[in-house]
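Chemist: Next come the structures, one after another.
The numbers here are math on the coordinates, done by the rules we state, and not lab data. From a predicted model like this one, the values you see are computed outputs, not experimental measurements. Cβ atoms are built from the backbone, for glycine too; each structure is taken alone.
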Structure 1
Amino acid sequence: MNTLNPGEDFEELPESHVIFITPEDVLGDDLPIYHIGRRIEETGAEFGDESHITYVNGGRREEDTELGRLMEDFHCRDPKDIHSEILAERVRELKETQEGVEYMCKEMDKIYSEGEQRGEKRGMARGLAKGEMRAKKDTAFTLADRGMSISDIAEIIKVSAKVVEEWLSGNVNLAK
């Protein structure tokens, strides 16, 4: 959707690669890398959309392969211990130069702020859910005072009859 202009044909889609580097073997076959292809189930033919997915088992750090050395490099704190000269140089720049440290501080501040904003949104959602449950509980008591049955109350306020019964009997857990 974001890579094509209106009216362009699907053939214009660029080749795409999605690579997941996971801390352990999420697919469970104890392989260092998994290449996921797309096939048409009914015919077995390759789909051919140039979409590629790769899972890298980050738990495999064998030193005798390039991939193993790269996974080892990702876990190194000291640039001197990194095998890849390109990666070592970039880590050195980010950790040991004033510009690199400032850049990383800004990036960490951004990540922290985004996390705070997400947390605030989740907190508001939890607060709204609790408030909604509290209102349902109050409504349950009002309807019970008017002689309505537990099953009718549960149906009207859309909670289980067991929850209504617990509220009315004094077992007050709003999380339910």
Structure 2
Amino acid sequence: MEISGELAERLQRVKLFVCDVDGVLTDARVEMGGGMAERKVFHIRDGLGLRLLQAEGVKVAWVSARPSQATTERANDLKVDFVRQSSAPKVGVIEELQRELGLGWAETLYMGDDVVDLAALKRAGVAAVPADAIAEARALAHHVCRLDGGCGAVREVVDLVLKAQGHWSRVIEKFTS
């Protein structure tokens, strides 16, 4: 996929990759009932992509309005830099992370899919959404993925960042040597 001039410029500034969980890292379904623990399914390529991004110095944060043990377990497995799960407005949570890191919205990529994500998408230097995001989220996006949430959409965006920042060839070299 070729990256347009304006999008490429925006992607080059990204130092913080923030994403929602349900509907972005998952397909928005939650399995519950019968006394079993809540279960979510995460796409393995999204996880690898986030680790590749971290290896290139980009911080990764998950911000979810819905606390979940399954989210915590997957974030720990991937060594996600920051995980915030609360009903607090996402913009405020993200701005706390930005202050901690000395970054602003221009250096922040936000990936969301639903109404709780609109304010963050509106402010982000790069706003990205899965193909199955609500229309209002797609309208705010700088990039609408070809893939749905939980089906590799996060990896699609990660690859765009790695390519725009000139890291892609190094990533490929590392795995072909």
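Chemist: helix-only ellipticity at 222 nm (-39500 (n - 2.57) for each DSSP H run of 4 or more, over all residues; to 500) computed as -12000: which structure among 1, 2?
Modeler: 2
Chemist: Name the one structure among 1, 2 that relative contact order in percent (Cα under 8 Å, 6 or more apart) of 12 was derived from.
Modeler: The structure behind it is 1.
Chemist: Matching task: 20.2 is the computed value of mean projected area of the Cα convex hull in nm². Pick the structure from 1, 2. Don't skip to the end; give the middle numbers.
Modeler: Numbers: 1: 20.2; 2: 10.1.
Matching structure: 1.
Chemist: Here mean count of other Cβ atoms within 10 Å over residues 104-111 has been calculated and equals 22.4, so which of 1, 2 was it run on?
Modeler: Values: 1: 10.5; 2: 22.4.
Structure 2 accounts for this read-out.
Chemist: One of 1, 2 was used to compute FRET efficiency 1/(1 + (r/R0)^6) of positions 80 and 136 (r between Cβ atoms, R0 = 35 Å, to 0.05), and the result was 0.05. Which label is that?
Modeler: Working: 1: 0.05; 2: 0.85.
Derived from 1, not from the others.
Chemist: With FRET efficiency 1/(1 + (r/R0)^6) of positions 88 and 152 (r between Cβ atoms, R0 = 30 Å, to 0.05) as the yardstick, tell me which of 1, 2 scores highest. Show your work: numbers first, answer last.
Modeler: On the way: 1: 0.00; 2: 0.55.
Comparing 1, 2, the top value of FRET efficiency 1/(1 + (r/R0)^6) of positions 88 and 152 (r between Cβ atoms, R0 = 30 Å, to 0.05) belongs to 2.
Chemist: Okay, next question. One of 1, 2 was used to compute distance in nm of label points 7 Å out along Cα→Cβ at positions 48 and 144, and the result was 2.9. Which label is that?
Modeler: Clearly, the read-out refers to 2.
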